[in-house]
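Any read-out appearing in this document is the output of simple, stated calculations on the displayed coordinates, not a laboratory observation. Here the structure is a predicted model, which means the values were calculated and not measured. Cβ atoms are built from the backbone, for glycine too; each structure is taken alone.
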Structure P
Amino acid sequence: MPNQRPTVADIRALKGKRQLTMMRTESIEEAEAANRAGIDMISVPPDILMRPDFREAAPKVFAVPGLDFFDVGPPEDFVRWAFKMYKHTADAVYCSASYEAVRQTAAENIPVIGHTGLIPSRATWTGGFKAVGKTLESALWIMDSVRKYEEAGAFGAEIEVVPDAIAAEICKRTPLIMIGMGAGLGADCQYLFATDVLGTNTGHVPRHSKQYRNFKAEYARLQEERVLAFSEFVTDVQTGHYPEEKHIVRSDPAVVEAFKAALDKKA
């Protein structure tokens, strides 16, 4: 798949052959970087996906837009939203809504990725923002949810903050592409947020995240440079060093004199 973005069939064919990569991107620049870096799939905000320059920036990544279910609405609304995303070159859609929403969307041949384990928008049902699947009961619940996604027609599911051994056993027992976030090596795909990878996260840093760059420090440095540049501008203006001759438009002295005479005549 060197010259074109992967299809669902391509992604499925890679299950068990190599680990896939997925990145949550929040800008055109991040999507373009993911494309150039060889990231297989990106999670992308719908407004970024719908920009006319999105595919110019990221022509080779498998793009998955997503919204929390309460931002989309019931199954019928989700299907309408999914059609809109598909029209704007989405390769699949993320769905944390009901299995019925997944079923209706898949019935329209739009690829759907579900979510199991720790689901932030449903965390109250699993005890808050902590690992899911550490007990037999919760591990079986995850397996059951994966089976329901299979029955509903999903082609994949994010599996978040689940013990690695549990995630590995689930992944071996399902044809779904399991996208792991904090689920160890057993998942089919490793998923991180660009904000964690780049070091721009100013909130909670998840245990599974890994920082590869410190953009926060670089942004702070650039802000200081910004202040210094503005301050130098103020000093130049106050001391008469700006504008310089090269910044000024000069006119024919004769025209200036004629203009002044015309103004004096009117006065």
Structure Q
Amino acid sequence: MTSHTKMLDIMELFTDEQFAWTIEDMVERLGYTRSTLYRYLRELVDAGFLTALPEVGYTPGPRIIELEALIQRKDPLIQASRPFMVELVGEFGGFSALCRSYGQQVMCVHHEYGTTPIVSGYAKGAVSPLLFGSASRTILAHWPMATLQKLYQANTEAFAAAGLGDDFEDVKASLRGIRQKGWDVTYGQVTRGVAGIAAPILDGRQNILGSLSVVVQRQSLESGQIDAIADKLTFCARTITRTLGERAGDAPTPKVRPGRSSARSKQALAL
């Protein structure tokens, strides 16, 4: 295991369940010696990625906050999507989420609210259930087949519980249907009482980058409104895709591959 991998393993420790870690906790979880941990922790603290708090332990540091603010200001995907998200919630109300594929997870990286308050499970920075909700399923439908098959083999029961199929042929058919339609809708899979409609955002080489979604209160939907939202949503997603392709030119983009295995990755499959 390289030193870089060990540092990444340290950063993987921080979750909602445990935000602060003592040296003793880290030794028990990671199995590193104290001298090794102190060396890596010193480097991470010096770089601002961690903060050491007396009587508390180590927590994520200010450099992470600085990078998050930079992403919100400069990230091309967020820049291209933000105006459309404002337009979508202005027209349909509810909530709009921009999600990215993140290893074997899906994360909300930006959101916009309409004038009508709505509670959604797609909070910015939150890892979304990989097999539930239109924002995630739309991304999953565009994963390379080899990646999808490995994921299925390791999580057969989760796919069945999500209603995607009892065998891999059924799963392929379900996801093919989403891909061919160009959008997906789910009801109450992530947040009770709402409908989520999502469309994919691709790069210039048709690799999946993420999804754009609109979440509205299910009881407020009128006849035909899902189709109207889907039409507008797919137009916006295609325009974002085209904008990103024009910015990137012919620069190659790596295809989605299985990410680093972690407890968070496995938990996100079927939350």
Worksheet entry | Structure (P, Q) behind the derived value 1.7 of distance in nm of label points 7 Å out along Cα→Cβ at positions 12 and 60 | Q
Response to the item:
When FRET efficiency 1/(1 + (r/R0)^6) of positions 4 and 180 (r between Cβ atoms, R0 = 41 Å, to 0.05) is calculated for structures P, Q, the one with the largest value is P
Practice prompt. For relative contact order in percent (Cα under 8 Å, 6 or more apart), the calculated result is 14, so let me know which of P, Q that is.
Written response: P
Discussion item. Matching task: 3.5 is the computed value of distance in nm of label points 7 Å out along Cα→Cβ at positions 76 and 220. Pick the structure from P, Q.
Written reply: Q
Response to the item:
With mean projected area of the Cα convex hull in nm², for residues 44-147 alone computed for every candidate in P, Q, 9.4 is reproduced by structure Q
